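Several structures are given next for inspection.
Any read-out appearing in this document is the output of simple, stated calculations on the displayed coordinates, not a laboratory observation. On a predicted model such as this, the values are computed, not experimentally measured, just so you know. Cβ atoms are built from the backbone, for glycine too; each structure is taken alone.
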Structure P
Amino acid sequence: MYYIEELKLYLKNGKTSIIKFGKGLNIIYGESNTGKSMIYNCLDYMMGGTSSERINVRLGISHISLTVITEGKKIIISREMDVNSFNVSSEFDGIESGVYKTGGNSNGNKISDLWFKLMKIDKPDKILKNLSGETQTMTIRTIYHLFMIDEGRIPIHRSILIPTISQNAKMHAPTISSLVYLATGESHAPKVEGMTDRVIGIKNNALQSFVDASLLDLDEYQDETGGEMEGLSPVEIQKHIDEILGEIASLESNLSNASAKRKEVSDKILALEDTAAENKVLKNRYSSLQTQYAADIRRLTFLIEGSMAQDDIEMPAQCPFCNGTLPKDKAESCVEAAANEVKKIESQIEDLASVQDVLAEDINNNAAEIERLKAEKAQYDEIIRGEITPQIENLRECLAEYTQALSRSKANEMIKGFKGILTRQLGVAVNEDEDLHIDIRKKFLESYEDKINDGVKSMLEICKYDNYKSSQFDNSSLDIIVNQSLKSSQGEGFRAYLNTVLAVTVQNIIEENALCHIGFMCIDSPVLSLKEKNDEAEPSETMKAGLFKYFVDHSDERQMIIIENTIPDIDYKDAVIHRFTKDESEGRYGLIEDYRD
């Protein structure tokens, strides 16, 4: 929250005049022609007023400065007389130091942006300039009359919401558009400014033709991409896909089991075939050994038979060489040894025959088992290749079809969405011209009417408005009706009073919405010389005291500067009060202490 801490006037004679303000309620009162209203004029000038005519040139003021405090940081704004620029020295990070302009088409920083930042107002791109749909930029001068009310405007007959520059006493589009923006964050300014009916017609016809052609193209695409499953929704198709995936998973599990069993049988066949091969090698070896044994027997038999034939031949008893006697038992031992060897071989042949019989039986058994296992393997091959694999392939083909159907169905859903978007956007575009003539008064009443009624009623009751019975906000004049009487029919003092009540109520509504915080109000003579027609002073003083007590009790809501001739005798608590006495012997003479009227 910000507040103005000090107003400082620099005189051409080198002297200065200073007036200090507090965060809450500030009252400047006293005699006429002491410079009270000049405080208002100086504040107006520092908020971008383009003329210094209202500041008395006889006072010799060279320039004015304001010291503003925000978040404990100081900002000094100074401006010379009759120039359109400000010098700003800022300690606050959100506001940079430098030269600021009053506005217009000038580049660079503008004083409006500075005040908007202090008031936490995010400036809209545009607001309504008039009810024809033209737009303009929102500046501090667009809304300053809502919280800066001088003694000339305070008793005005028209609504205090309508600036005096408006030729229409019951409507000012920039102000009303700004008020709607401050309450809702939407100014309702059209994105495209007003066009002629002919241009609007051409635009709308072109848009209609474009949308119709686009919708036709989309319909043709849907017809071309439609299939047997066109009637199914994406959810239904996805359900079928999930079922197929489940079936494929089950079949693939069966395939895995069958393949594992087939492999197991194949491994057994390989093992038996290895055993059969080993047995055949052994059989061949045994056959070769049997042949060898048979040859050995024939050789030994030949030896024995030769030996036996030799017995019929008389053998020499003596050696022909040495005449020595030859031993006869030597020949006999060879026959005997051969006979023993034959018996041994025959025994081995019998054992070999027994082994060969067992081996032959094993070979036959293995061959039978291999044939059986091959038959079992063929069954698994048939299950895998003839049953499971074809089923999986068929399901995958079906899955591909459903997947394509799902893609088409989703595309159709998107196309339906595109159609809806095209149709809606066509409606928006065609109706843009209606937005150019938006009923901004209606938008204002939607945001403010009920709240103004409640706020005015509450404030008048709190302030003890004389003979208060009822009040309402008049939609036509945008003003207050109290006790069935228009404000414009009241006297000057009552008009000032009711204008003050409406201005305070409207700012309360804006700040309740928390989109911004104007946080400042300066009113010159909010009650004037308020008296009833019978000149009985007491009721009027009661109303006056009630209003000032309201200011005191709500001083924490905003900084308020009240300028009056006299003030009621109440407890002002922490309010900062300046009294201009116009008397050199008592208090402060006036705003510029060296000046004498």
Structure Q
Amino acid sequence: MTFSAEDCRGVTYDHEDPLVVSVDIANHTVHRVLVDGGSSANILFRCAFDKLKIHPQQLTKVNFPVIGFNGSSVVPEGKITLPVTIGRRQSARNNLTDFLVINVPTVYNVIMGRPLIHRIQGIASTYHQTIQYVSDSGIPEKLRGNQESARRCNYNAVKTRNHRENDPEEDSSEERSDPSTTQGRIKRKSDDSRKSTPMADIEGRPDNGEPQTDTDMKDVSLDGGEPSGIRIGTDLGSDLKIMIIDLLREHKDIFAFSAEDMPGIDPKTVTHKLNVLEGSKPIKQRLRNYSAEKIKTVSEEVQKLKDAGFIEPCKYPEWLANVVMVKKPNGSWRMCVDFTNINQACPKDCYPLPRIDQLVDSTVGHALLSFMDAFSGYHQIFMDSHDRTKTAFITSGGVYNYVMMPFGLKNAGATYQRLVDHVFADQKGRNVEVYVDDSIVKSKKDTDHVADLRETFENLRKYKMKLNPKKCVFGVRSGKFLGFMVSQRGIDANPDKVKAAIDLPEPETKRDIQRLAGRMAALSRFISKASDKGIPFFKALKNKDMVWGAEQKEAFSRLKTHLASLPTLARPVEGETLYLYVAVIPATVSAVLL
């Protein structure tokens, strides 16, 4: 691992700034994480712990103090193990990490100490504002720090040491990595501004949930009895509606209403192989101590997996991992297995995932769409028989290994994409688009949709792939696909993001302005001259002595008016002449291709 002049780009010199990054902890994005190689422990501060919505009963008691550099000491409220993800997608590094939870005033949410830095084989450079680490695929990757955030944290830390009241400032908006959301400071209008709702540092990852569409739908029965959960659009001709319902009933075996309905993909078609590197030394983790509540929950989850046939008892495991229970936003538990050790011993599968923008663009201009989601998609693929014992995990009730491919294994996404590319090889790009376990059937004409669905269903039946009836909708004019609303007209902004921006009250604090900037960043593809419209807000962020004034109020009002009527983006017609329009003002340059 080396640092070069390329790593200096975007860094303001000369500086003495610490390295502050953002990471994912327990399925939430956490900002203001201080990378500190001088810390002998990973610290999760109580303010961030509370925002993660983790119950204090999950903490393991500790009776030793943490000593600061000035000799002061504080006894942690407890210790907890949480899943941590460094980086995104193919660059990600996943680990289960021990944190000490400490309740002291601080401008940071987390301190990434030596234990985690060493775990990810990290090398941090405050000079380059970057930490290099080894991803799950064994490739060196880089995570850039947020220098503006580091400076604000340092500024507030100095003010705290000088005993002047000031809340820690926000690091970033709810949208990721937009530079405009993290610049400068703004003077508080009054102490009352502290009462405003702060922007959350820790963001819950969105749940796919049910398919979103602006078309009216109705639930259909597959056997003439109770509704099945499968829905079709009501904006269909009576004949077409009957034909689609008949087709669904004819192929009701492609839907899984429970895990018992999933026989699994024929191993001759695909299995997940680990391909553990030769010479890798197997690691067996010791059973961790859990609370009675966690033991009960683990037992219930294991029983469900056994009943579904996803796992089996294991007598002589080669590798052995622990489970970790993570609280989901709805209060229920998710059981994860710490596959860190086995993942490190496996090479990366370089099978490519499709580009989301190309998939979204390819759905434009189709009259009818059907959205499909696989039922526990990964669990439909068998583990290779030689690798099953390598997925073993230990619980207080015994040792088990996976029969079906679990979540969390390196290359699982690539294996699933390889499967769907094989299943829909003759349809991809023509009447089907698929990204891992999300797929869409598209038809240029209403009259073609039944035939396109039939071809899709026959392929699903042939390979015994099962759909989740509650997450499928058939025969609609539009719907949300990979984060965008797609229809025959074109691509529209995600209505949830538009509503979130329009519903924002007039900002009163810097946090509020950062939230606004984040909303704009999420919709920038649809906002005409977005940089121009954001200048007044960026001015407020850059000037530490500026308050929310008349210029900002007027710009805020104009922005909301614009958001109420965002354009629909069209896909270019092949062979059509396109024109680039450029608008230049002293502060910004804007362009649009028409």
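Name the one structure among P, Q that distance in nm of label points 7 Å out along Cα→Cβ at positions 416 and 488 of 5.7 was derived from.
The structure behind it is P.
If you line up P, Q by Cα Rg over 2.2 N^0.38 Å, for residues 96-287 alone, the top spot, with the largest value, goes to P.
Here distance in nm of label points 7 Å out along Cα→Cβ at positions 464 and 512 has been calculated and equals 2.5, so which of P, Q was it run on? The correct label is P. Among the shown structures P, Q, from which was the value -18000 of helix-only ellipticity at 222 nm (-39500 (n - 2.57) for each DSSP H run of 4 or more, over all residues; to 500) calculated? Checking each candidate, the match is P. State the single structure among P, Q that was used to calculate log10 I(q)/I(0) by the Debye sum over Cα atoms at q = 0.06, 0.07, 0.09 Å⁻¹, giving -0.37, -0.51, -0.85. Comparing all candidates, it corresponds to Q. In this comparison of P, Q, the computed figure 25 for relative contact order in percent (Cα under 8 Å, 6 or more apart) is attributed to P.
Taking distance in nm of label points 7 Å out along Cα→Cβ at positions 24 and 152 as the criterion, the top-ranked structure out of P, Q is P, with the highest value.
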